[in-house]
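Pasting the structures here.
FYI, it's all coordinate maths here, none of it is from the lab. Quick caveat: nothing in here was measured; it's all calculated off a predicted structure. Cβ atoms are built from the backbone, for glycine too; each structure is taken alone.
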Structure P
Amino acid sequence: MTSELDNKANPPIYCDYFKLQLIEELALEKDYRELHYGKVAVIGRFSSETEVICLENVLIEHMPREYRLSTGTISVLLLDFHYDKVYGEPLTHRNLCILRGEVLLFNLEKPTSPKLSTRFIHETLSKLNVAQQIEFLENIHRTYKPAINVWYAKRIELASELIQRKLELRMLDSNQ
């Protein structure tokens, strides 16, 4: 565990372009040190049926069956969402959309607590001994969940196909 904590001690560099992230990559990340740090573009289904506004995952048809999640299986909380941030057609419950913003960690138990970044976690860990690091990570994981601080939203069609194309581009880019 010591080497695992030490290996992840270097703080991430802020991503200054809107990197495509899947809702699954955010909501299912077990190690918050690995969360994306910076600007993000996320495609999903808008959910506003309750007081809590979220972005739900969209089924990606071309994924292998064992990796597919039905639409709406998981979601991430949308922070600072206002309808004046929607460009083009109005956004309503269950519409498909693309959001741009920033990934943060939100305290579910104390919503007024400061929102945390991946960099904050790295910087805090660098000041702690291993036992304190483990305790800190356990506390963060228990009380905080990934969320998107929304800057821009736009209604779209064919979300699954758009995600598929973006993933193909990501694969091509990673092979270079």
Structure Q
Amino acid sequence: MIDTIPELNGAGLQLLRIPAEVDVPLTGRVVQILDTPSMQRLRRISQLGLVSYVYPGAVHTRFEHSLGVYRLACLTLRHLLANESVLASSTTTDEIKIFLLAALLHDIGHWPYCHAIEDLRLAEFPRHEELARTLICDSPLAVVIEREWSVEPARVAELIASTRDGGAEPSVLRSLLSGPVDIDKL
């Protein structure tokens, strides 16, 4: 019977790739970040703009992308902090928490088509980094960051902003989040 059904026998099929199933490690405090209205709005914002009209499987959202970047941050840190590396001896626990939060929240200020709109340089549209700072520092998200992560929300916003403008000094963690080859591009 399978031989008579082209969808099941594989004959003459075209292939359409959809997102792979990947597990993202969640703790209670990560779930609390994900449950904030600021993060939930990212579920409605496409990561790929109009690409899904050409490639129907390209339905990646900013929420999914943020989870993927956070997952890569966890994997990268596990690797780099193992075996008493230089990073392990030169980085504080707070810096690691700030990096993980920055990885999860790096796109929090995006809105639909924001890069295309920002490229027009219209004065009435603030940069998405400005919205990110507001959402991280002055919303329910700030309460969760302070209460559950015990770090200052402004430090998370500063790390995210420094990935755009280069920051005051070189930082391995900053370059992992935004560099020639980084967890946001992988």
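With helix-only ellipticity at 222 nm (-39500 (n - 2.57) for each DSSP H run of 4 or more, over all residues; to 500) derived from the coordinates and found to be -13500, which of P, Q does the value describe? All intermediate terms of the calculation are to be shown ahead of the outcome.
Details: P: -8000; Q: -13500.
Source structure for this number: Q.
Among candidates P, Q, the computation of semi-axes √(5λ) of the Cα gyration tensor in Å, for residues 56-151 alone that gave 29, 18, 13 used structure Q. In terms of distance in nm of label points 7 Å out along Cα→Cβ at positions 72 and 144, the structure with the greatest value among P, Q is P. So Kirkwood radius over Cα pairs in Å, computed for just one structure, reads 17.2; which one of P, Q is that? Here the read-out was taken from P. Highest-scoring entry among P, Q, by mean projected area of the Cα convex hull in nm², for residues 96-159 alone, is P. Across the set P, Q, relative contact order in percent (Cα under 8 Å, 6 or more apart) reaches its highest value in structure P.
If distance in nm of label points 7 Å out along Cα→Cβ at positions 48 and 88 is calculated from each of P, Q, which structure is the one that comes out at 3.9? Value 3.9 for distance in nm of label points 7 Å out along Cα→Cβ at positions 48 and 88 corresponds to Q out of P, Q.
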